[in-house]
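Dropping the structures in below, format is structure tokens.
Each value in this text was obtained by applying a stated rule to the coordinates, not by laboratory testing. Keep in mind that what you see is a predicted model, and the values were worked out from it rather than measured. Cβ atoms are built from the backbone, for glycine too; each structure is taken alone.
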Structure P
């Protein structure tokens, strides 16, 4: 196994050792079978919640871990290196808590956050719609005020944990204005809220993805987060952090594929030599290592900006773009290194390759990331050195 970077503090080092141990003992032995049978590992999320993993980047006063994002992302990477579905699930759960943490009232936080961050309540995030993926402002799901309640109608596509979550963070239109969108926390057992048939995906099959249907779903006004019209702001702010989560899982996935490819190359012999001793293949492994380390450095740089309270939106998009494109390349190369064996389900690298593909798509496609980056560049003064972030 190639070396991973860890933080110098004793607390963070202990945390990463704990997560690696959980990943090796509890996650890795179950991953292949769960992915093959489309089995959603709800108990794993309870385990991670009780270990303090689900609430790591949030405040301790509400049951969180109070950890810097830099630490949290390394934890996600460790999980993603053995079971990407769970890594993505942890990232999505954190995103589903984001609106409550940043825009909820003290009363709302005290009431709901402890169980959410402790793993008793697993979350889902409902933003995309069948016709409004990369353009969330075009959503059609509505929330009509009716006295002390809202009545929601519509459909939310591509919902991770759809049908398996305990609560849903839902964005819905409360006015005809393009940005007239509000944010709601809806319990899973609310009448009128149902999950359509799960999507049949090429990868991440241990993670349920479904369209959530809202048919006259009534919820009290106290379930709205922030003011009316704050929803799009809450959604877009959360996506920056969510993109870092996916970048971390993608980096972990690439690391896992590299670990398997390296082990195989050190053992497999052709023409009387280990295949790693053939320069052509050794250079492929070197490029894979460079790609993994480049992705890791990029996402941790963005995390440090976030931890310092500095703007990090552009860097989050860069990290998501670099890490997921690199993961696709690294996992494909891992399959190539294993040759025919890599193409079979007897080895995990074919699954890793299938799982890497969707990471270039969700949390904003990589084409959208390029759009975000280029627009931000256009707004900036490239020649102004003082405008560059200083994290020293």
Structure Q
């Protein structure tokens, strides 16, 4: 694995999380996954490690002086290194962290008022609470501009009254969830973002989905029926909710690419282990060229996916344009994850179809990476447009 561009602090963080994933996550995640149980204890351990505050500063400027928000003064590259290492062992835990930061805390950090930051960020960045972001709807996925959820002002102008449904919302129904930010039509062709605290009357969280993969992560449908929140819960500028979220997605695609790379590398790890132990026709299967070439191709794919997301992450950290590179990384890494999961399962033969083997989880978890936070088709649209083909 290349360490190009990594500081000593980045390497130490990566190695610490790698040990955590191997020593703490690997022994318990299989059972949690099969039971569709959220890994509360592991999430709290990640909070104690400071992982939820990684890409945030400790303080931010406020109107009346600096605000203490409790970040770790790290960067987005550090977050992505952590996501990759977690996903080498389990994607459910990795996506929990990714969504909590990229979709939960980051919008408030980037667009929130001083009061919103003061109220919500310290607990979110310590990993004591989780937040979700409600963008997708039953009839508006890739076409997120097709939002049908509405938010109108009350007659006295003091509250938003929200009505609508959101689908596939991560971290929205745990006992740690404190809020969900939702996009809603606040006027004709005007989409805004509004913070809805958990437990608000009219806000209902449906039972968790029965999912093919990511079975230890939390995902729900949300409904809003005359749900009232204070007018001050508007996040950012009115009518800028969709534009704000598009920017959030650009960054999130780098994180998903890192997660996908971790899954791809995990398939290499498990296939190497199995190929050196499993015997067939008097030899370990790793001694056969067919298996050797499969694993060599898997390693090559994981390596190039890592180069792609690190390039995008380093551009982001340096303040350079990264939109195209983020789309390239997400497109390539998600494809690589699916390809490596398929190959890893094939190498394991019948055992790859058994839930006790990690590659079975990786196979189930891989496909969503070509869909979530922008489908592969959307990534190709972004790349083509950035090349001037619009």
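One of P, Q was used to compute FRET efficiency 1/(1 + (r/R0)^6) of positions 63 and 327 (r between Cβ atoms, R0 = 35 Å, to 0.05), and the result was 0.45. Which label is that? Computed on structure Q.
Here volume of the Cα convex hull per residue in Å³, for residues 23-174 alone has been calculated and equals 141, so which of P, Q was it run on? Of the structures listed, the value fits Q. Supply the structure label, taken from P, Q, corresponding to mean count of other Cβ atoms within 10 Å over residues 55-62 with the calculated value 16.9. This value belongs to structure Q. If FRET efficiency 1/(1 + (r/R0)^6) of positions 159 and 311 (r between Cβ atoms, R0 = 30 Å, to 0.05) comes out at 0.55 when worked out from the coordinates, which of P, Q was used? Of the structures listed, the value fits P.
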